[in-house]
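Pasting the structures in now, so scroll down.
Values in this text are rule-based calculations from the coordinates and carry no lab data. Predicted model only: the values in this text are computed from it and were never measured.
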Structure I
Amino acid sequence: MFLRRSIATRDSLPVAMSGVRLGERVLQVGVDDARLVGQIAAKTGLSGEAACVVTDAQQAARAKSGGDHAGVLIDIAVAAAGTVPHPDASFDVAVVHSASAMLARLDAPTRQALLREAARVLRAGGRVIVIEPGTPTGLRSLLKTVPPSQSSYDAAGGVLGDLRAAGFAPVRSLGDREGLRFAEGLKSGVNAQ
């Protein structure tokens with residue numbers, strides 16, 4: 001027991017998978033779990049910057065409460081779905097919160113516009129992390145089914161196909177654990193959109 005690290009000091013799986021580091025500029029899109037938004041924003045520290053784009057005032061209030069809980073400031077913007085009101089190349093990392101299948105529920109043009117906007121606001125070499133519903137585990141696997149929108153979205157190429165279409169390369173699946181699936185896309189040099 002004394003050799004094990006306390007779980008109180010470990011990051012949650014989504015925070016660890018985001019890979020956000022001290023001093024980075026991070027943009028978060030959407031809010032599934034307000035505390036997670038705050039935890040990811042906290043990883044940037046005093047030398048970094050944290051912003052969040054949401055589609056309505058209710059989500060903005062949830063993002064603010066997540067930042068308040070973590071003791072960090074988050075620049076929160078309310079914008080129409082598929083738009084990101086920030087300048088080009090202003091972030092190192094973008095995290096798209098879609099654990100509630102937000103991307104799968106968006107129509108294809110809006111979803112692709114959102115991911116193109118994420119590419120636009122990332123610097124060359126920046127990366128996007130998408131958090132989606134994964135394979136249900138434990139009790140969830142008995143009680144929860146995959147929403148039809150997610151099944152049809154996955155069959156059409158899912159987030160990996162959309163990231164490629166938005167200009168991210170390389171694109172890869174990072175894993176499917178604890179009921180969440182993680183994907184990553186990198187923005188290549190100056191030619192990426």
Structure II
Amino acid sequence: MGSNCGYEEETPAELLDAAVEALRGIGQVVGRSSLYRTEPVGFADQPAFLNAVVALETERGPVDLLAVLLGVERQFGRDRTAGIKNGPRTLDLDLLLYGELVMAMDDGLTVPHPRLAERRFVLAPLAEIAGEMVHPVLRKTMAELLCELPEGGENGIKAVQLVTRNGGPGGGEASC
């Protein structure tokens with residue numbers, strides 16, 4: 001989950017909270033990471049993001065789940081057809097993993113997410129709540145993938161900083 005601009009009266013942090021509440025309507029939220037402040041990757045001329053990861057148990061299949069995620073984005077002002085690619089957005093909900101499933105569809109749904117292992121802003125919160133989870137293609141844990149990332153650059157350690165620590169199960173910054 002990510003957000004770097006508010007919607008109506010809500011701040012990015014409030015949008016992430018609201019997204020979690022929307023997800024509770026389709027399944028059980030079994031884990032939620034802390035919030036991380038992330039410098040933009042790619043298009044740099046925009047505010048920093050707040051990012052987090054949620055673990056969700058649901059009966060929905062991956063295609064249906066992605067449709068619901070995109071619907072929640074639209075509910076909070078996101079229009080994926082408008083704006084700059086990788087530019088500012090009210091809400092970004094990506095399907096990172098779906099158990100051990102590996103799939104690629106013509107409509108763009110790929111599980112696991114194709115750039116998951118390259119992005120500190122994804123791996124830091126994911127390793128926090130599921131550090132021992134194994135990537136179904138790379139066969140490495142999320143914690144191992146996080147530790148393999150370079151320390152510097154736009155995806156470096158200083159680009160992704162813990163903002164608020166989650167007090168719940170699994171909450172706490174992942175480290176190498």
Structure III
Amino acid sequence: MIHFTSDWHINHANIIKYCNRPFKNVKEMNKTIISRCNERVKENDTLFFLGDFGLKSGTGRGEGEPEKLKKYINQIKCKNIIYLEGNHDVKGRNGLKTIIKKVIIHYGGKNMCLIHDPELCDAHYEINLTGHVHEKWKIKRFKKNNSFTDCINVGVDQWDFYPVTWNDINKAYMTWLKSEGMKNV
């Protein structure tokens with residue numbers, strides 16, 4: 001099975017306040033997000049992680065330090081994780097040394113672009129799976145030049161802190177299209 005997620009922000013205490021996350025502290029947040037991932041994503045599944053596993057380091061606050069994040073990466077049961085670079089993953093400063101910024105997949109009968117920041121979405125594709133915007137929105141239509149594309153936010157803030165499958169995403173997308181009186185682009 002294939003799953004999608006983003007924006008865990010492991011060890012980032014301030015994200016609880018910034019995004020109004022329902023956790024008492026960073027320890028509870030980290031534990032909940034990882035256990036919910038392991039609840040759904042099995043060892044031989046594939047997990048596309050669309051950026052911001054942890055906070056970039058260099059702040060002097062101990063958040064996002066590579067050796068600390070490695071401990072959390074090792075707690076994930078899934079061994080087939082494809083990490084895309086998010087704004088907090090830049091140059092591997094948080095321990096993720098991914099060089100992948102964008103992935104194109106054909107899945108669920110659709111060609112999709114996977115990218116962290118929806119502002120960089122690709123209108124050549126009907127759907128872009130993104131992260132970065134946390135609690136701001138789940139689905140949004142973007143106009144790029146003379147084309148439109150729909151971006152679906154797979155960040156944990158939108159999905160009760162779980163990774164999601166294409167079935168989860170497509171169900172929410174079809175409901176959104178119907179509620180907005182829109183057709184697929």
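Okay, here's what the table says:
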{"read-out": "Label whose coordinates, when relative contact order in percent (Cα under 8 Å, 6 or more apart) is calculated, return 27 (choices I, II, III)", "value": "II"}
{"read-out": "At a computed 15.2, 43 (Rg and Dmax of the Cα atoms in Å), which of I, II, III", "value": "II"}
